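Below you'll find a set of structures to go through.
Coordinate-derived values only; no laboratory data. All values derive from a computational prediction rather than experimental measurement. Cβ atoms are built from the backbone, for glycine too; each structure is taken alone.
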Structure I
Amino acid sequence: MTPGADPTSYAPQTVPPPGETLKETLEVLGIPQADLARRTGLSTKHINQVVQGTAALSPDTALLLERATGVPAGLWNAREAAWRTQLAREVEELALSEHLGWLDRFPLRELVSRGILPDRSKNVRNLRRLLDFFGVVTPDVAENVWRGYQAAFRRSSMLSQNEYATATWLRLAEREARERDCEPYDRAALTALLPRLRELTLQKQDAWSVELPQLCAQVGVALTFVPALSKTNVSGATRWLTSDKVMVALSDRFKTDDQFWFSLFHELAHVLLHGKRLTFMDDRDNLSPGKRHEDISEDEANAFAADVLLPPQHAAAYQKLAATRYLSLTAIEAFADTAGIAPGIVVGRLQHDRIYDWRQGNGLKRKVTLG
């Protein structure tokens, strides 16, 4: 293979069978097959089967051929391995051609824009590329792997949206998280870090988008920002990659800072409060405080996020603000300044508590766009 060649771009019939090489070698050396059989102690029938490709050229035979022909055993072994690999690829090519319809289940345009596929062609090359992206061998295996996430998928409405787009988003996040260098997970250090993470809500995105992942990496959290794909409602995900490293992935599905920061602390709640065996994937439904969830862990994560963003020591002042008859944006900004938090987050809380209509106060929210 030439340098930089794509290993998934298989061109058939490019590797000669080892028997053909053996036949050419014997012709050059002037050694008949019967003479080679005598020299190696193998039967003439077996030598002919190797030449014809009906018998494999084993390592033992390669060593005998080295003695009789002077051609290194390593070369014979390499030719045999290359040939058998090519045959296996041809079988795989035929099998994969029956699964091209699997590509139709994915948002191909976005897979191309994210660099997962080179184009939207529905061919074996692209199917193999997609399987390589997921790190699996067949579509059936991929879906079996996703069933391992069923506890997470069941907690949200994401399956009713697009399971395949959601799985793609999660895989993008996982690959990025595995590349991120992190210190070993430290629960106490993460807990102590929460006030500092809360302070970052006051910064602009170009500042916190750099500092936030760095701080999280210091306590064993691989924080990744993955832009949302269409037909998905995913806002965040938590998955333990090892016992000492946890992935927290956030999307920009809802585009505003109140949603983004609530999602962050919701995911960190899963890290701190819940087990290391589950994968949590969250959407708008899971991020709805006060809604009865099927899984109590979502209620716990929501309560945790709410308390981090608006700690109990600010509860009385918030209640006073919420009780104001004619609530102004200036009053919200003053409270946010006292509480040390972004005013858009206060607006989001007021909207959730139905003090504000969902259309009110949005000018105080900051836009969050990833990627």
Structure II
Amino acid sequence: MSPYPVRAGILGCGMVATEYAETLAASSSVDLTACADLDHEQARRLADRYGIAAVPVEDLLTPETIDLALILTPPGTHAELADQAITVRLRAVWVEKPFTTDPQEATALTARAEHAGVLLGVAPDTLLGPALQTAAAALRDGLIGDIRSATATLLSTGPERWHPAPQPFYADHAGPLGDMGPYYLTALDYLLGPLRVRAATARTCGDRRIRSGPRAGEGFTAHAPTYVAALLETDDGTPVTLTASFDAAATHTPHLEIHGTEGTLILPDPNFHNGQVLHRPYGARTAEVIPHPATASGRGLGALDLAGALGDGRAPQCSAQRAERTVYLTAAILRAATTPPLPVQSPPHSIAPAS
């Protein structure tokens, strides 16, 4: 029997579900057949828009209904629902980020899926977009020579500027590292290989204020670190610095830079699939745009790749193993950042300045 089209169902019909549905509906390899949400009216609106069935949540995760589940529910439910989908042995499961915040849980889910013969893919899928694909090709071709260092920087005012209910973004294990970190860490993992933590620091600016929507002006408290800085390194010892902050009013700092012996690559926001990739050769005063082909982009590329992997008998590119590494790395950064630093000794005041 032909593996196509793969019957796909969306669990969780919030804002991001529309982006996924647009991508899947345009593909011939996936047949978007059903959706479900605890708010059945929300599921019905998505179903009506794309001509699919709105079914009860308990009826979606069954092999009789779908082959591929897209779990787009709130972050705290991802692991439990992925486990349910693995237990009933769907052919494939796609999970929005974060996979989980618990490293041991990430390892257990990855192992369970492999044992059950279920293909498991995890967001983000921006590594499949034109921007990161172009950057990866440039690195493979040796455009900037030997890699010497890299920087990743997220400096933002925080989601309270645009989101009418931003409190979940500041819950434990969230903040800029938990919410946006997976995009940056996944991009670095894809381009440079697995990373480990050398040192980290963090602080929390706890008093926040909603700046949009009907509750604008209302205060709330952040429980996650709102500023994290980490020193990472690749397996071969290449240093990588990561800064993630919801405390910056504005910035001109590039999101990602990779520095080599022959030049620098400047990459766009890894939260998105598109954007210019710039190359500044050694000694040049300006950077030039690296052209990339007009290819498909948008949330859902990873789910399409997962469906393709079912037919090709290969591992998905946005694999659970890569997501597992990101979960471990995030936990290690937070652990290092919250460990009290060693005191720094100051020179005694009795030492006289040089004459």
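Consider the structures I, II: one of them gives 0.70 for FRET efficiency 1/(1 + (r/R0)^6) of positions 210 and 306 (r between Cβ atoms, R0 = 30 Å, to 0.05) as calculated from the coordinates. Say which. Comparing all candidates, it corresponds to I.
Work out the source of 49 here, i.e. which of I, II gives that when percent of Cα pairs over 33 Å apart is computed. Don't jump to the answer; show the numbers that get you there.
On the way: I: 49; II: 34.
The structure behind it is I.
Here helix-only ellipticity at 222 nm (-39500 (n - 2.57) for each DSSP H run of 4 or more, over all residues; to 500) was derived from just one of the structures I, II, and that gives -17000; the source is I. Looking across I, II, the calculation of relative contact order in percent (Cα under 8 Å, 6 or more apart) that yields 20 traces back to II. Once distance in nm of label points 7 Å out along Cα→Cβ at positions 82 and 330 is computed for every structure in I, II, the highest value turns out to be that of I.
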